[in-house]
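FYI, it's all coordinate maths here, none of it is from the lab. Predicted model only: the values in this text are computed from it and were never measured. Cβ atoms are built from the backbone, for glycine too; each structure is taken alone.
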Structure P
Amino acid sequence: MENKSIMTKVLMGLALGLLFIMISLSFMSPVNKVVQKGGRINLLLIGCDETENSKRADVLMFVSFYPRQRLADILSIPRDSRVRVPKYKLLRINEFFAYGYKKGGIQEGIALTQEVTQNLLELEIPYYIQLDFNDLISIVDALGGVTIDITEKMDYDDNWGKLHIHFKPGRQNLNGQQCLEYLRFRKDLQGDIGRMQRNRSFIRAVAAKIKSPAVIFRLPQLVWTSIKTLHTNLGLYDLLTLIFELRKLDTQNFRQQQLPGKPLSVRGAWVWEIDKIRLEKVTQLLREDPAVNDNAATNIRVEIWNATRNRDAVEEVTKHLRQKGVDVLSWGYFERTLAHTRIIDRTGNIDSAQYLGKILHCDEIETSLSDSSLTQAVIIIGEDWRQKIAL
């Protein structure tokens, strides 16, 4: 017993020593210099699947980190987003990676995708991370798995594609292969939109895992695995900086959005037609430094949608919200039942959204900007309203 205690202390001492060395090294990072000045770090995350002759950008996400506010923006870009670049006869944004890859390999695919995304968002994106399915598996396993709250039953079998997905609802720790299955699933009512929501939830779950004290022991393996597997223009010290910055970030401080638009058939092919007016509002929000509002609970107006089988849900949730100073302007019935309560922020004000999340014990918060000035948020009441919400 005594030997075990001594060994634990030795390991802890080694871990702290290694942590000190890593922190010292991270100060040599160009990214760290940006962080120290309070500048913003913009990054493009590209997740690829691979066929016999090509690679396709299956996941595209714009991530922006604000060091001073300890806040991160995550914007999902649907892979079928329709973009028009005169010199290329391509329809969807994910086709640019495949085109570049065929022409000049991974770096050409990344460069072309980065260029098109920057032009689309009218934002400079200096950094990128590209990873394949196997890379994701290796990184999650290096972390020791990731805890995911699976909101609904997931069952799908594709023998030809060797894809078999079977998950029951509930909070569970998933290894790398299971995380990949969770992220690839899209055979629910929301299709690709639901898959993108799970992508964003996964990023938050990774950030939460990196904050775990136990991850200190895994940092060397995590950094080594990242260097070995990722295609990125972030150096070793940059990666160390980002890891330590993520450890400081409150996982509630993620503002999550999806590129606004709607599905549309173009020449017999389905695309995501981008809403240019709403896109301008999104990019304007991304350009601005997030304001810190000490009066987050002031003048919050919401509408409520009942996604349960219980008629009393709206009345009781409304009463609870009004007791907390939130004004409920309207309510109605959602198109289907949901297992979990959701909050849709309409303004991009993360403080107000967090206040609503706190009083409703709700982590599922998405931002979807609206022209409406009547309400700041939509609350969709799920079947967990009695158990998860403190009423």
Structure Q
Amino acid sequence: MFWQALRNVSSARHLAALTVCLVLTGATLAAAATADGNRPEQAGGISDKPYLRSLGQGAILGGYMDMEFEWTDDGSTFDQHRFVPFITGHVSDRVTVSAEIEFEHGGNPDASGEIKLEYAVMDFRLSEGLQFRGGVVLSPLGSFNLLHDTPLNDLTARPVVSRQLIPTTLSESGMGFFGTLYPGEESVFSYEAYLVNGFDEGVITGDAGEEKLRVRSGRGSQKQDNNDDKAIVARAGFSPTLGANVGVSVHSGKYDNAGEHRLTISALDAKWSLGALELQGEAALVNADVDQVMMPTLAEKQSGVYGQVNYHLLHDAVLEGSVFTAVVRGDWVDFDTDQDGDCEEGVTLGLNFRPTEETVFKMDYNWAWHTPVAGEKDDAEGRFFFSFATYF
């Protein structure tokens, strides 16, 4: 089934095909792989939460919460954005169940809140290099979707490309395999590959004659596939040494009810740490097969990228173990690469304080510019945030 999904990806989408090939190669070699250690390719994933440090028998409860104060020219507000319990149950030496339940904006749907199952999976471990996973999976499309916990991130708002083109947080019903391999003394290779329900027709929004391609609106049902085509989502990641990571990933499948039109998202992510300095970023490409006879102005291609620089300073200056981090991030998304306009760009400056690694106070300011189709860039919109987040 994975090879059939791979054949459906067009030859022009080399990044997507490369990802699947890398994942399948890793899965083939997994049974023979020997682990010299248990360092994850990326810290902070499902199996690397702070509350898991005290592993024991039965179920373990943890989670995180965040709170934001946002100020704009239109006013200010407090937002109890997220309260997210984690549950991990060790059924046996080989079987683990993990779940994350998210309460957004207080959780009351009558007051624009939401309660949702972020992920809920059963893992069956054959070896560290070959493990089965099924349920509501956290889709391995880019690294930010896998590492989106608020306490992990140094700025309040998530990158635009990771929100709109990936789109974070993307979780889908499906099943597949994942694993971690250790090709050298310091290097780590990881892979994840799943068949999922995929996106639906919601990726196309707007009234007749004014349709827009907006991937975020088309996140599919966790209960039922809208067509008979299963999407494939996969990521291959490599860490040659501690503090250096690169990953390539793909999501490809038919999105319309008739199962005739394909949506493919390819992503590249990287992070590099050198002492107090960290560089990280993510890029995404969207290719949509659309009916341009019926919708001639609808975008077929989208692209976006973010780049971020973090610099850690004043270690132990306030409390033992505390640290400040200065942050600069640039965002850019083009919602139609075949014409001028319909894009968004931004710059964010931030400074945060961590009394411990698990808790952070953030202060940042974001400037965002929007350019309409065939129009001029508007004046910058400014947003100031003061927020905090912590694991528990």
Query - Of the structures P, Q, the one that -12500 was derived from, the read-out being helix-only ellipticity at 222 nm (-39500 (n - 2.57) for each DSSP H run of 4 or more, over all residues; to 500) - result: P
Query - Given 0.20 for FRET efficiency 1/(1 + (r/R0)^6) of positions 188 and 220 (r between Cβ atoms, R0 = 30 Å, to 0.05), calculated: source structure among P, Q - result: P
Report summary line: distance in nm of label points 7 Å out along Cα→Cβ at positions 84 and 236, calculated, reads 2.8; among P, Q the input was structure Q
**Report entry** Structure responsible for 0.10, with FRET efficiency 1/(1 + (r/R0)^6) of positions 60 and 212 (r between Cβ atoms, R0 = 30 Å, to 0.05) calculated and labels P, Q on offer
**Finding:** Q
